[in-house]
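Have a look at these structures, which come just after this line.
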Structure 1
C-alpha cells in the first residue's frame, strides 16, 4: 500500500494495520481480536491486523504479540486492487447507459461491503429478468428503501473512495426501519414477483392486527389510585 504498488483508494472503515500506524501515529496501540475460524480448527483470524506487508514482516510483527510469539501463518494477508466502472454510467436500476442490456452489481460499481453488493444484485438481477421479458425496470425511491438511496447516490454522484451504505446518507432514515420493511416493500415485491400471494396476505394480516391493537390502546385510560398519587406528590410530580 505504501510503496506505490497499489495506488487505489482503500475503504475508509476497514484500514490495514499499516494504514492505522501511518494515519494515527499518536496512538500507542491498536486493538486486535483473535477470532477462531471454526469449531474444529486451530486457525485463528487476527481481526484488526489485515495487511499486505511482505510475508516475513507479517510474521515478525505478529510474533511481537506475547500470545502469538509461537504463531504460524497458514494464509498470509494480501491486498487486491479492483477495476471499477464510473457508477454514474449506470441507471438507478443498475443498467449500463452505454451497453444495452448490460446490468452490473457489486464491487465493479465502486462499492464495498456484503450488504451493498447483495442489494445491488437483487435489483440488477430483477431488472435483467424484466429487460429480457420486455417489462419496464423497477426502481426504488430514497423514501422507500436504503437500496433506493444507494442506487440514487451511485447513479448521480461522484465518489473518490469505495461507497458504503450508511444511515447518515438517507434523509428518510427514520422511515426506513427494518420493522417497516414488509409494509413498505411488500406490495412492490409482490407486483415484481418476488413474493407470493400467501406472503402478501401475511403482511396485510400483520398490518390489520397492529392497527387493531393501536385502536384498542387509544380507548384505554389509566387513572392513578391514591397510593400512586401520593408517591408522585412526594417526589414533586403532579
Structure 2
C-alpha cells in the first residue's frame, strides 16, 4: 500500500480479556497462545480446548485494539501494527517489545518447575517467534522451550544472523533450548508459504531446532498433538 509507515502506538496499552484451558492431569507445561489479527483469546481458548491435552495449561490473552496499516488503518485486535506481509515488510518493534514484556509477566507468575511455551496463529505466531529470537539474543529472561507457529513469520528475520553474532554471549546455547514447530497452510494467501519457509530456514541455520511442515485444515491440530508427544508432553 502507499502508506508503509507504521501507525504510532499509544503509551498505555490495554490488553483484552484472558481465557484459560486448565490441565485435567498433572500440570507439566504452560503455553501462552497468541491469536491472529482481528481475533481474540476466546477463539484460541475454544480451539485449544479441543486438543484435550491433560498436562498443558493454555493461557489465551486478547490483544489490544489498534489501527492496522495492512487493513487500511482499521482499528482491531492486533499485538502490533503490520504492513502487508512480505519479505520486506516493516516491523513494529516498539509494540513487539511491549508484548514481549507482557508475555514475560505472564510466564513469571507460573510455577517455576513447569515447561514454558508459546504458540500462535498469523500475527500471533510472528509475536511468538519474535519473543523466541529475543530470548536467544538475551533480551527477554524466560526461555520458551516449546514454540508452535501456524501461518507465521519471524519479524526481523533478516537481522537474525547478525543479532546471533553481535548481541550477548551464549546466543547459540539459548537458541538450542527452544524447539519450534512451524505449520503453514498451502492455501494461506496472507502469508506466502515461501516466506514462512524462509523464516524457518533462517531459524534453523541460526541454531534453533525447527521443524517446518506444510499442512492445513484438520491436519493442523493432529500435527500439534503428535509433536507435543515428541517433545515429551
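Readers should treat all values here as calculations from the given coordinates under stated rules, not as data from a laboratory. A quick note: this is a predicted structure, and the numbers were derived from the prediction, not measured. Cβ atoms are built from the backbone, for glycine too; each structure is taken alone.
As an exercise: semi-axes √(5λ) of the Cα gyration tensor in Å, for residues 24-103 alone, calculated from one structure in 1, 2, equals 40, 17, 13. Which structure is it?
1
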* Structure fact -> For volume of the Cα convex hull per residue in Å³, structure among 1, 2 ranking highest is 1
* Structure fact -> Working back from 16 (relative contact order in percent (Cα under 8 Å, 6 or more apart), computed), options 1, 2, answer is structure 2
* Structure fact -> For mean count of other Cβ atoms within 10 Å over residues 56-63, structure among 1, 2 ranking highest is 2
* **Top of 1, 2 by mean count of other Cβ atoms within 10 Å over residues 72-79, largest first** => 2
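With FRET efficiency 1/(1 + (r/R0)^6) of positions 48 and 192 (r between Cβ atoms, R0 = 41 Å, to 0.05) derived from the coordinates and found to be 0.95, which of 1, 2 does the value describe?
2
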